[in-house]
Structure P
Amino acid sequence: MQNRVVITGMGIYSCLGKTLDEVRDSLYHGKSGIIFDPVRKEMGFRSALTAHLEDPDLKKVLSRAQRVYMPQQAQYAYCATADALRNAGIDQDYLNTHDVGLLYGNDSSTVPNVKAVDTMREKKDTTLVGSGAIFQSMNSTVTMNLGCIFKLKGINLTVSGACASGSHAIGLGALLIQNGLQEMVVCGGAQEVNPWSIGSFDGISAFSVRENEPTKASRPFDRDRDGLVPGGGAATVIIESYESAVRRGAPILAEILGYGFSSNGDHISSPNVEGPTKSLLMAIRRAGIDVNEIGYINAHATSTHVGDTNEAKAIYNVIGDRRIEVTSTKSQTGHEMWMAGASEVIYSMLMMKNGFIAPNINFENPDEDSAKLLIPNQRVEKHFDTFLSNSFGFGGTNSTLIVRNL
């Protein structure tokens with residue numbers, strides 16, 4: 001018998017809010033976190049749209065020696081993780097005396113690399129790069145920093161799976177717990193929010209240019225969508241075995257029933273239909289549920305033509321004509337990239353716990369494929385106990401999670 005895996009804590013640092021309550025309210029009211037950034041326009045960006053996110057001030061909570069190793073996304077991740085641990089009722093004494101694991105999604109660390117190269121080119125002296133540069137610039141910077149700050153002693157690993165990174169981190173953590181290799185794992189995803197990290201995306205015309213109406217730019221599934229909007233932040237969930245949660249009297253929020261995954265084995269940037277379909281079916285099979293038990297689907301849909309179309313086809317392949325609400329919270333947040341798979345679990349959890357489905361804002365005109373799905377553009381007051389969350393990424397990596405209320 002495999003161990004049951006439950007969620008006992010959540011924390012988030014998002015353009016929708018810095019607390020669970022703030023994020024819940026933003027979801028409920030369909031609030032967008034997208035703005036026009038004039039700095040990007042001055043830098044020559046085709047699109048100056050972005051999610052709005054402040055950098056946290058950690059001077060009062062972390063030492064300078066700790067902060068020097070932390071790039072932007074690690075700072076976001078610290079805030080989300082500290083809140084998730086508190087939410088789960090876990091203090092430092094517990095972390096010191098138990099082998100708690102860490103799996104976090106991250107797939108870039110741009111600014112430290114840019115600064116280091118600029119310094120070397122300008123000064124011709126590598127010693128001026130700074131002692132923290134190497135630890136900030138590595139892709140594993142988030143897990144390095146969180147593992148050391150919170151003194152975590154279990155598995156310590158960065159999951160780099162493009163825009164499915166955060167989802168894969170949760171799924172892999174669940175597998176470790178199911179097989180008795182860990183009792184508890186801190187899981188999540190982080191995404192830096194700065195112009196340098198996404199300039200190459202802008203260079204291939206991946207972003208919406210609806211700059212005169214920023215809050216209407218991200219339009220998942222809408223016929224008139226013209227590209228994604230970049231976002232980011234960090235999201236952390238604490239997962240553990242059901243036995244561990246009961247033993248320590250933890251607040252058990254939900255159970256992770258299924259994790260599905262696949263690779264498209266196809267084009268590096270254009271998704272297909274077969275890969276996502278396989279991921280959904282695997283998650284449902286591993287969850288041991290009937291499709292009719294799914295009350296809500298949080299789609300990956302980023303507001304690109306090919307991506308949204310093929311995901312709509314994949315979802316329809318699996319659910320057919322069943323009237324299950326499907327929305328993409330990216331209509332409010334933009335595409336949170338490496339963070340998205342984790343944050344969208346939290347967004348879906350907040351909806352499930354509070355009896356509503358956030359609107360797929362800006363969905364005004366369906367296309368041929370989205371018309372086959374039930375995509376509400378207004379908030380739906382609905383009680384549901386099980387949701388499915390999709391996350392797909394460049395290179396054809398796919399991840400699907402199924403979570404049930406407890």
Structure Q
Amino acid sequence: MLLNTRENYGLISQVLHWTTAALILTLLPLGLYMHELPESSAAAVVDKAWLYSLHKTLGVSVFLVAIVRVIWTAVQPHPKLLNAEKKLESLAAQTVHWMLYGTIILMPLTGWLHHSASEGFAPIWWPLPQDLPLVPKNSSLAVFFEIAHFFTGILLGLAVVLHMGGALKHALIDRDATLRRMIPGAHQPDTAELADPHFRRFPAFLAVLSFLILGSAVVAGYTINKPDAERVGSTLAPANYAATGWLVDKTNSRLAIQIVQMGNPVSGGFSNWNAAINFDPEDLEAASVEVEVDIASLSLGGVSEQAIGANFLNAIAHPVARFVSESFISTGTDSYEASGRLTLAGQSQPTKLPFTLRIVSDRAFVEGEVTIDRLAFGIGEIGFSGDGQLGFGVLVKVTLEAERAPSS
């Protein structure tokens with residue numbers, strides 16, 4: 001029997017129920033386990049990322065299965081309760097069912113939203129879609145959905161425990177056919193004498209109330225843990241400039257980077273940096289630029305902490321990166337190239353930065369980018385010497401606006 005009746009569940013409902021149950025009972029302990037795994041070595045990071053990808057992929061799978069299950073439940077008759085005469089017990093059972101229907105959708109959905117709003121760390125495996133439409137990459141949004149995922153997990157775990165406890169009570173204490181009705185091939189013959197449930201809308205109301213409490217917990221958690229607009233690291237000394245130099249407008253300037261992790265681009269940037277700029281297109285020999293970057297101010301999606309760790313940029317041992325120009329050449333109309341040395345993660349390498357420059361009145365607009373080889377600076381050479389997990393190239397993009405410094 002494929003379809004439900006008012007007395008029994010059909011095979012389709014049974015398969016959807018046990019598929020959802022298997023996925024949920026895998027995902028909940030997997031989520032707790034992988035979250036506590038250390039990141040003490042490159043191999044540990046790779047293993048943890050693999051488990052996160054597995055968790056995300058199974059999560060999207062259970063979301064799709066849950067959607068099908070809820071739709072199927074909505075169009076099928078629901079078997080009558082075997083204990084409808086026990087009002088409080090049946091009320092609890094119906095309420096928990098509503099909670100389960102909501103959480104088996106919300107739990108994977110909030111996880112998927114968190115992944116979509118985050119940059120990096122662990123991709124969802126093909127052929128499932130990587131991101132959701134209309135969800136921007138945004139650290140504050142990612143934190144909100146992460147908190148929502150956590151609290152929804154608590155509510156789902158509670159509903160699962162209550163649901164399993166009720167099923168065991170029916171099987172071991174009441175010894176009725178409630179659990180057997182969900183086992184393929186073990187359903188009971190139709191019984192026309194089953195009573196209708198005493199409560200109809202009240203269980204749904206109680207479930208909605210639980211979701212309102214959940215929403216309040218998410219908002220409170222986000223309010224407490226809301227990230228600052230920028231990651232703030234150590235304070236750099238103000239940059240010096242000569243009378244012919246430029247003052248950087250930090251509000252409209254960006255120092256961004258992009259890496260490739262597991263084949264996916266991950267973008268971020270530094271919030272704390274200074275630049276001392278002396279540049280006159282008519283006197284390139286006298287031009288000079290010195291840039292200092294606070295490594296701890298890096299924000300790089302879900303891999304921020306790993307990126308500034310000892311195996312990569314090593315912010316503790318080498319807190320400041322520095323670029324010092326040595327010469328400039330013109331490469332075309334409004335385009336130039338700066339040659340100098342970049343000191344990063346304790347290594348110094350010659351670096352050339354192509355850039356464009358427009359000067360409007362006393363305001364300069366600069367755009368430049370360069371791809372550096374991370375291995376040339378010893379970044380990730382232990383455990384990430386290949387480009388499968390982490391690409392060799394790191395794209396550095398500079399967007400800068402500056403005002404001409406006042407004459408002394």
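Every read-out reported here was derived from the displayed coordinates using simple, explicitly stated rules and does not represent laboratory data. Nothing here was measured: the structure is a model prediction, and the numbers come from that model.
Overview of values
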read-out	value
Ranking P, Q by percent of Cα pairs over 29 Å apart, the structure that comes out highest	Q
P(r) over Cα pairs in 5 Å bins from 0, in percent, for residues 12-123 alone derived as 2, 9, 13, 16, 21, 16, 11, 6, 4, 2, 0 - corresponding label from P, Q	P
Highest-scoring label, criterion being relative contact order in percent (Cα under 8 Å, 6 or more apart), among P, Q	P
helix-only ellipticity at 222 nm (-39500 (n - 2.57) for each DSSP H run of 4 or more, over all residues; to 500) from the coordinates reads -13000; which among P, Q	Q
